[in-house]
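Where a number appears in this text, it was derived from the coordinates with a stated rule and is not lab data. The model shown is predicted, which means the values in this text are computed figures rather than measured ones. Cβ atoms are built from the backbone, for glycine too; each structure is taken alone.
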Structure I
Amino acid sequence: MTELDELLRTPGAELARGTFNDAVVVPGEWVARFPRTDLPDARRRARALRRIGQLDLPFAVPEVVEDRLDLPLGRAHVVISYLPGEPSGTASDEAVREVLDALAAVGLDPELVALLDEPLHHAGGPKTAETITELVFPLLTADERDQASGVLRRYAELPAVAGFVHGDLAPVNLRWQHGRISGVIDWDFACAGDPALDAAAFANYGWPLVRRVRPELYERARTHAAMFPLTGAVSAIRRGGDPAKFLAWFRRRCALREHPPAS
């Protein structure tokens, strides 16, 4: 019996599958994450999570409870604390601004930067555009490739900006209590990158909110959001997964000829 099977016997345990990990979740208590590939990255991300937990943030970050990433792949895992709260379908300007302001206030000291992910590491890092062209373009029609090329041109024109970025502030990774974001989970993509990437994630609550909360980042945020289906597709392909849902997402935008739609 593997460690994962053993932990699944815990009363109330559930199995969940994430981007890089299989996880055993005991709601209200703990989460055990089992990396499927790349143990060195998993070990670095565990160290990064500990360091991020020491930052003066106004929301909770999961705590590393037990680190067994010294075990072989398949058995290696890290146990982290379970954060209370629930995802929310709505968000106030104040709650979003509090999170973005807190991230913007974090200083990028060398120790922290050394532990963080490379921006868009999952999609090819500095060669993201080339990797998308190689792996995703063959799956697109001629018109879709033309529109994807336009998105990549916009992305190439972004300025080089470095701030502390969570990298995946989707609603599923936010925990809400009493109208505030009380916790943020899944820091695997945390990087020294463009803060407009995090602003773009909040477009899940509507682009007008992003414009109000971060008007100076709005256009850059739209460029990052235009990339989301393409980076998601290339990441899935590189992991041996199915890019179908990301391609369908991109094709819906192509049908509107708007990347991303304004609403």
Structure II
Amino acid sequence: MTSEDVRPSGMPPVVDMASWQEARDELLVREKAHTRQGDALAAERRRLPMVDVDGGADVVGRDGPVPFRDLFEGRDRLVVYQHMWHDGAPHQGQCEGCTTTAWHLQDATYLNGHGVSLAILTPGAWDEVASYTEFMGYHRVPWYSVRGLDEPIGGQMGHLASFLRDGERTYLTYRTTGRGNERVNAAMGLLDMTPYGRGETWEDVPDGWPEGRHACWAWRTDVEGTPTWGETSRPLPQWTRPGATAVSTLGRRDHP
């Protein structure tokens, strides 16, 4: 939206720079307290108990089946995103929320620099997964099919998860889902810095501010860029891919 589209009432007061800085400094005290609380939660996270995981369980990637422990790539820590999958659906019919998360996980340079590997797991059959990742241009972070495996490697998807390797033993140390997945989405943090925020109904905004929409309203759009979850839509990042065209079906069991 632009200033021409919306002329909100109830705008915050306009002040000089010194007055703005004073208000900003007051908010900074609370922001720092929020950061310190996050540090304290991270310290507790490091002390969670662990779950023993079968590191020899086979997952399937571009080079065929490999044991799960190989995903560590010689490192002692591994972060994965567990991507949902709709069997037999075309690219546009795959999960829009998982697409949003995976789109922000295309480079592991800094993780690798800290001794952490990164991979994306999904229960999709490998031939479908390979076609999808080729279309999306996902080449720098490996994907693996965990079809048929139980939790915590397979099973329920939609999680970010952390694993530790100690020799031949592997362990689940942490897992999150829902809004916990936002930590990889830089766009969310940047939107939170802007005057209108994310444009979602749950946000606390000044009286007279533009009305928000349902959560995740921008995750799917049609070819014109209009947000919609209908059959003419694709997950937003797909429209940047060569060969992305207008569609007429999501090809999923939860749609006609």
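Structure notes:
- Source structure (of I, II) for distance in nm of label points 7 Å out along Cα→Cβ at positions 204 and 220, computed value 2.2: I
- Relative contact order in percent (Cα under 8 Å, 6 or more apart) derived as 17 - corresponding label from I, II: I
- Structure from which 18.6, 53 was derived, Rg and Dmax of the Cα atoms in Å, options I, II: I
- Across the set I, II, distance in nm of label points 7 Å out along Cα→Cβ at positions 116 and 196 reaches its highest value in structure II.
- Value 6, 23, 26, 24, 14, 6, 1, calculated as P(r) over Cα pairs in 5 Å bins from 0, in percent, for residues 188-227 alone, assigned to which of I, II: II
- Mean count of other Cβ atoms within 10 Å over residues 84-91 derived as 13.1 - corresponding label from I, II: I
- Here the criterion is distance in nm of label points 7 Å out along Cα→Cβ at positions 52 and 100, and among I, II the highest value is seen for II.
- Origin of the derived value 3.9 (distance in nm of label points 7 Å out along Cα→Cβ at positions 44 and 212; candidates I, II): I
- Label whose coordinates, when helix-only ellipticity at 222 nm (-39500 (n - 2.57) for each DSSP H run of 4 or more, over all residues; to 500) is calculated, return -12500 (choices I, II): I
- Taking distance in nm of label points 7 Å out along Cα→Cβ at positions 36 and 108 as the criterion, the largest value within structures I, II is that of II.
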